[in-house]
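Presented below are the structures under discussion, each in the form of structure tokens.
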Structure P
Amino acid sequence: MKNKKITVTSPLLPDLEEFIPCLKQIWDSKWITNNGDFHQQLEQALCEYLGIDYISVFTNGTLPLITAFQALNIRQGEVITTPYSFVATTHAIWWNGLTPVFVDVDPITGNIDPDKIETAITENTVAIMPVHVYGNPCDTAKIDALAKNYNLKVIYDAAHAFGVKVKAPSNSPAGGGRALYKTANPMTYEWLKKHSKEMRKNQTQAEDVLWSLLRGENAGASFRRQHVIMDYIVDFVCVDKGLVLEVDGGYHTNSEQKEADELRDQMLKKQDYTVLRFTNEQVIGDPDTILKQIQNTLQSLPKRVSKDEAWSSILNAGDMSTLSFHATKVFNTIEGGALICHSAEMKQQIDYLKNFGFEDEVTVMAPGINSKMDEIRAAYGLLNLRQVDRAIAHRKQVAQNYRAGLKNIKGITCMHEIEGVLHNYSYFPIFVNEREYGMSRDALYEKMKAANVLGRRYFYPLISTFSPYSSLPSSNIANLPIANNLANAVICLPMHAELTDEDVKRVIEAISR
């Protein structure tokens with residue numbers, strides 16, 4: 001279809017054949033909401049994927065923003081924020097009875113300008129709510145330093161920043177990245193290495209079957225067998241993804257051996273390994289199912305990097321960060337969102353608040369709200385997590401093709417990748433200089449639409465121009481010249497994992513004609 005409609009977004013959808021068994025499991029359990037099994041699995045999987053310690057998932061992306069202020073006990077005062085965002089950012093401030101104070105943005109990233117934050121701080125300022133615009137990380141070092149100096153809370157709206165990481169300094173730990181560690185204890189390595197060679201020569205039948213499935217990258221990644229990690233010899237390991245496979249004989253059902261296995265798995269997890277255990281009977285009896293499970297797990301795990309190349313999740317900045325899992329986002333649960341915090345105590349408080357404030361059956365600790373994610377969306381999210389890396393890789397290629405095709409068009413400016421950032425390519429904004437391009441932004445927007453190429457003027461209009469906020473002193477255009485310029489020039493081009501090379505070519509042609 002040469003003239004098919006090219007949409008600005010398209011949702012990442014899990015495989016329906018994999019989703020139906022999850023639905024059957026939910027139907028059989030009759031537990032469809034309220035912290036069920038899939039809900040708990042999704043939170044654990046997100047912590048591992050994102051490189052964070054504590055997360056609470058919500059039914060949409062706005063409620064975490066609102067709940068963050070409640071959890072931090074911010075009840076009155078002013079919150080410094082950006083006008084260049086989706087309106088939910090400022091609505092969350094208003095819903096908590098707080099006053100938004102807008103400051104201008106950086107012209108390169110579109111993020112709140114840290115240098116302008118300090119001049120806006122007054123005795124009434126209680127918090128800062130920056131936004132990682134289009135997934136570009138804010139200058140978190142400056143913002144967090146300001147907050148510490150003035151005793152302010154920082155809540156990052158990271159709706160666009162799923163999976164975004166920044167390069168950790170060479171003198172710091174990985175900070176949540178999946179880092180490769182030195183795998184063996186040097187005190188015991190020589191003895192273990194010798195023993196592992198003997199074990200390779202004397203594999204069990206089940207180990208032989210599994211090795212025949214894994215060797216030659218049949219599973220989609222390279223595995224080693226009888227490999228030394230710390231003080232252990234694991235049956236199989238994919239070092240690049242940190243996946244350990246154990247094949248258990250009958251003696252593993254012994255209570256003492258079960259305890260030893262559990263301790264071993266915990267120690268491996270602390271070194272950033274994921275462990276899958278199978279019985280001999282499972283491997284021999286149904287090897288195809290075992291292989292599929294391994295392949296699915298590999299797809300859900302990001303590649304590990306050396307400590308020198310370690311990345312830190314942008315979600316670890318500030319006091320809290322929020323995510324949106326709306327259908328338009330890089331990762332979605334149809335509707336959904338999450339709140340990231342830094343302690344088990346705060347995570348527990350957030351979980352109370354999203355369940356009406358109930359601490360137990362008879363105790364309400366605060367006026368909470370009902371914002372729990374149901375089991376259906378949690379299962380949907382778990383399946384989508386397996387394919388999000390592929391989707392991001394495709395988005396990256398689309399972004400590269402856009403940059404190559406638009407670089408010589410006078411009056412069209414693209415945002416460039418920030419050095420030292422692992423981007424997620426959530427959006428691809430361009431900015432139209434009417435004088436140089438020879439056409440206004442809105443005229444180009446309509447021309448693209450006539451060619452069945454849909455863009456989005458995102459963010460336009462500015463939040464500060466909407467009637468609930470336009471009367472605020474900080475909404476004055478003179479206070480926000482850069483934000484206004486960006487809003488009046490921006491078009492976000494189609495960006496999703498379903499775009500073909502031909503689609504991208506048509507988008508570029510619609511702009512270049």
Structure Q
Amino acid sequence: MIGFIVYLVFIFIYIICDLKKSFHMLQQNWYNDGDRYLKWIDNNYKFIFFWFDILYILIAILGFVIKNEVLSYIMAVYYLIITYLLVNMQKKEQVKKPLAFTARIKRMCVTIAILYFIPTFFILRSFDSELLILYYLVFGTLAYFNYHIVYLANIINKPVEKCVYLYYKFKALKKLKSLNNMKVVAVTGSYGKTSTKNIISDILNVRYMAFPTPKNFNTNYGLIRTINEYIDKYNDFFVAELGAFRRGDIKSRASIVKPTYGVLTKIGTAHLDTFGSQENVVKGKFELIESLPKNGVGFLNIDDPLQVSYKMKNNIKIVWYGLSDKADVYATDIKYTSNGMQFKVHFKDSKKAYEVSTILLGEPNVYNILAGIAVGKELGLNPEQIQQGVSKIKPIEHRLEIKKYGRITYIDDAYNSNPIGSKMALDVMQLMPGKKIVITPGMIEMGDKQYEVNYNFGKFIAASVDLAILVGKEQTKPIQQGIKDAKFDKDKLIVVNDVKEAISIAQTYFKDDVYILLENDLPDLFNEK
């Protein structure tokens with residue numbers, strides 16, 4: 001009996017160490033929303049079920065020969081060894097965003113503890129040394145399928161999580177209702193949501209008190225948390241970013257924040273695999289505009305054919321922005337430098353043009369700023385205040401953000417790359433003096449267009465840089481092919497599996513002034529071993 005208890009101690013240590021990784025992947029896969037966690041397990045079984053995990057069956061079979069407690073100590077040593085191997089592998093893994101030990105994860109820990117306690121209690125209560133082989137097989141199998149135990153705990157906890165969600169949702173709705181003088185500006189689209197949200201807030205803050213959702217708090221949970229923890233009675237405007245992965249998401253988020261003003265950025269192919277089709281993407285994004293009240297105002301991109309051609313179900317005021325002179329707010333004379341850009345802003349109801357300057361770079365940011373200008377004008381800012389607001393726009397983290405370190409300048413465009421933004425980032429690179437290097441793992445969640453967009457991205461890379469470093473030998477194959485087909489110098493194409501190694505190579509490859517573009521940074525669940 002003592003030997004078996006020692007065995008239990010070591011197998012539970014192994015299970016606890018393994019739980020950290022499984023929790024991490026569950027969290028990054030939105031707690032299996034859309035079966036993402038299960039799909040991740042199916043796609044990564046080689047990195048979950050290690051060869052040394054299954055040896056417990058062979059050792060348990062020794063029980064037919066070894067009829068005493070010695071086998072329990074052998075099993076204990078086995079789990080001690082594989083725990084050591086597991087921890088060593090985890091230490092070597094590159095973790096970009098560590099597990100957040102949230103209240104939800106803590107509740108899951110309690111559920112999993114109960115799941116493991118049940119067989120432990122009944123076995124210890126009626127312990128029979130003749131059944132040791134069976135005990136080893138039961139606990140060994142539970143440990144082997146630890147990732148699936150986490151999945152089961154997630155299912156069990158759903159009613160509890162639903163109650164927790166409803167509690168905080170009703171609390172947020174009550175708080176919003178009490179802030180009847182505060183208006184909500186909501187922003188969605190396939191690309192540029194976060195940038196546009198921050199730009200709108202920066203421009204409005206010239207005259208008002210505006211608060212944007214922090215970071216990428218663009219889900220129902222994120223919006224509820226923002227309202228409960230950040231919004232207060234002094235805010236004139238709440239600028240809310242609404243993210244979506246399928247039809248109905250935007251409508252659900254809009255029902256929480258109840259916007260009066262809705263902004264659509266560019267609609268494209270982002271999350272095409274979860275939306276299912278381009279038509280669903282368009283309809284999903286327009287859920288914001290169709291959720292606005294009768295006195296609401298929608299801000300649409302006139303240069304986006306998907307927005308121009310859409311037949312809306314509600315009749316509200318629409319303000320168009322873009323580069324076309326048919327828009328209500330449009331830009332001309334765009335000039336780029338390595339320090340930012342300038343352009344002239346025109347309003348349909350005025351003959352005068354106003355020049356604005358910003359430290360932001362790239363045509364996508366022209367559109368984002370125009371959206372912010374359109375909102376600002378609609379909400380009462382005069383041209384001079386708008387000019388001041390644009391000049392005060394802060395760099396947006398990981399979105400064409402310039403960081404200088406001696407002879408090395410990073411252009412950090414690491415957040416959520418897309419076909420339009422990645423092409424523009426390379427265009428910006430071409431404006432820069434010195435040697436040019438791109439580090440990228442490519443684009444994801446593009447559905448059946450993923451190979452095509454990454455292949456074309458490879459061709460753009462070949463025409464724009466002196467050195468290409470790709471991260472992930474498998475997932476970057478389309479980019480590799482595009483680069484090779486563009487007749488790029490094969491010696492200037494490097495493929496690694498670790499972004500840290502990529503940066504180390506980039507920093508030392510050239511001795512001249514270097515510009516390094518960091519284009520996209522995939523979550524940990526896309527790491528290749």
Structure R
Amino acid sequence: MKQYLEASFILSGILPSESEEELTKFFNDFSTNINQIKDEGNFKIEKWKIGDKKLRIDISSDNSISPHVAILRIRKLLGPAIGKKFRVGVRGFEFIKYVIETEIEIIPESAFSLPLTESIEFKEVEGKKIALITIDPKMEEDFIEKGAVERIIKLVSEKISKQMHGAKKEHHEIVWYSGEKELHTEDNPTTLLQKANWIHRTNYRNQWILSPSITTLAEAVKKIMVDVVYQPLCFHQMMIPKLVDWSVWLRSGHAEGLYQGGFEPYFVVQPKEANPELFEEIADFITITKTIPSEMLFDKITAPIGGLSYAQCPPFWPWLQGKTLAKESLPIKIYDWSGPTYRYESGSAFGFERVDELHRIETLFIGSPEQVKKIGVETRYKIREVFEKVLELEVREARVMPWWLEQASQGETSDEDELIVGTIDYEAYMPYRGSREESEWLEIQNISIIGHKYPKGFTVKAEGNIELWSGCGGGSFERILTAFIAQKGLDRKNWPDSFLKYVDEIPEPIKFL
């Protein structure tokens with residue numbers, strides 16, 4: 001990789017001409033040290049010049065230390081070198097021109113741009129395919145210090161690779177199957193529930209009102225999860241926030257996947273001022289027109305401060321952030337179903353199983369790698385018991401290794417063929433979709449071992465330098481009950497006794513004239 005940088009250090013005063021000898025030695029020593037450390041490549045300070053409260057410097061690098069990294073190191077060393085003798089300090093630096101030339105696999109068919117760059121060009125030189133990245137000279141020092149340039153270079157390669165190979169699919173391997181179960185309907189469960197007046201679609205996309213009838217079944221599923229999974233494994237209930245600020249999603253890594261095929265949040269905004277006078281005109285407009293003036297509102301709200309909870313796991317972690325856990329508190333095992341979570345589902349979803357507002361059970365556990373592996377396996381089998389033994393659903397388990405996890409070589413399986421880092425999906429057969437072999441099964445629950453991702457992201461440590469891992473799982477009542485109705489129907493005589501013992505009397509649906 002070849003790089004060329006023109007930059008200026010901003011000084012607190014004007015350096016005298018007698019400083020030139022000192023600076024010549026400083027820059028020669030710096031270049032010599034870099035080239036001695038780097039066995040290959042070449043680093044060179046092409047020239048430098050003293051100006052009006054500025055020190056101009058041009059740097060080239062060929063497979064050696066990056067010029068912007070050199071600038072950060074020089075800034076640190078230059079202050080003491082000139083400050084004591086010439087009483088001039090270094091206040092900062094600014095880029096004038098920064099071009100990075102890196103070799104790529106292919107010249108992409110579709111050009112693209114990136115934030116904090118002036119341009120990205122592609123060409124072929126002597127049989128080599130090259131990307132020329134020109135960094136925006138106005139990039140802030142803070143971004144440079146925190147690795148923005150390195151991430152730009154990496155992202156260019158990733159985008160080219162994506163064009164070359166396309167989106168990679170998850171590894172999907174069936175590892176267990178309940179066997180065929182007796183089925184009592186082939187009707188669409190959403191249609192059945194609507195006709196029975198158990199659910200009602202709202203005026204908003206992919207949102208449903210759950211009647212007392214189906215809410216009774218949701219409460220039954222809660223009781224089953226507590227009796228079969230949480231109490232035997234000593235999990236404790238928590239209430240986790242459902243409004244998540246950007247700092248959480250930055251640390252969890254979700255923000256980097258914003259609407260890139262996996263993280264589709266609802267954003268949350270605030271009023272610029274909680275001032276009645278600010279909104280009086282809007283309130284009057286609504287009173288007169290009985291409509292909502294969206295454009296007028298837009299001027300009086302902030303940019304998004306974050307969003308509604310996509311899953312309960314990330315907003316749990318600020319509780320532990322920056323803390324050291326006592327050994328006696330490990331492992332931590334909790335669950336949460338204290339409120340809905342939100343996902344902006346793409347397309348025009350119809351079914352009750354694909355909703356924007358879902359009522360999700362979150363299972364979360366933290367401990368040493370050995371503790372987390374053990375809890376993950378125990379939880380996996382307990383959840384299997386819920387679906388196969390209590391609900392008597394026809395389900396299967398699929399070992400899923402997301403492509404990004406596989407690429408990072410983080411996915412593992414043990415000699416016992418148990419999940420170590422990765423995910424087990426529970427999938428239910430949906431008779432109305434077609435045959436078992438050809439139709440799409442519905443994912444109703446998962447259990448994952450994440451490894452050290454969250455403890456590292458939120459800087460959580462443990463007493464005695466114990467390595468921390470975490471695991472989590474989730475499943476919504478909407479999906480679990482959709483699968484149950486899809487296989488069993490609405491007639492109670494077809495429901496298993498193991499489930500009915502948890503079901504209170506189902507209220508009669510409200511009748512309409």
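Of the structures labelled P, Q, R, one was used to calculate helix-only ellipticity at 222 nm (-39500 (n - 2.57) for each DSSP H run of 4 or more, over all residues; to 500), giving -9000. Name it.
Going label by label, the one that fits is R.
Here semi-axes √(5λ) of the Cα gyration tensor in Å was calculated and came to 49, 30, 18; which of the structures P, Q, R was it taken from?
Label of the originating structure: Q.
Of structures P, Q, R, which gives 2.1 when distance in nm of label points 7 Å out along Cα→Cβ at positions 240 and 256 is computed from the coordinates?
The structure behind it is R.
So if we calculate relative contact order in percent (Cα under 8 Å, 6 or more apart) for every structure here (P, Q, R), which label has the highest result?
P
From which structure (P, Q, R) was mean count of other Cβ atoms within 10 Å over residues 472-479 calculated, if the value obtained is 18.8?
Comparing all candidates, it corresponds to Q.
Read-outs throughout are calculated quantities, based only on the coordinates presented, and are distinct from any laboratory measurement. The model shown is predicted, which means the values in this text are computed figures rather than measured ones. Cβ atoms are built from the backbone, for glycine too; each structure is taken alone.
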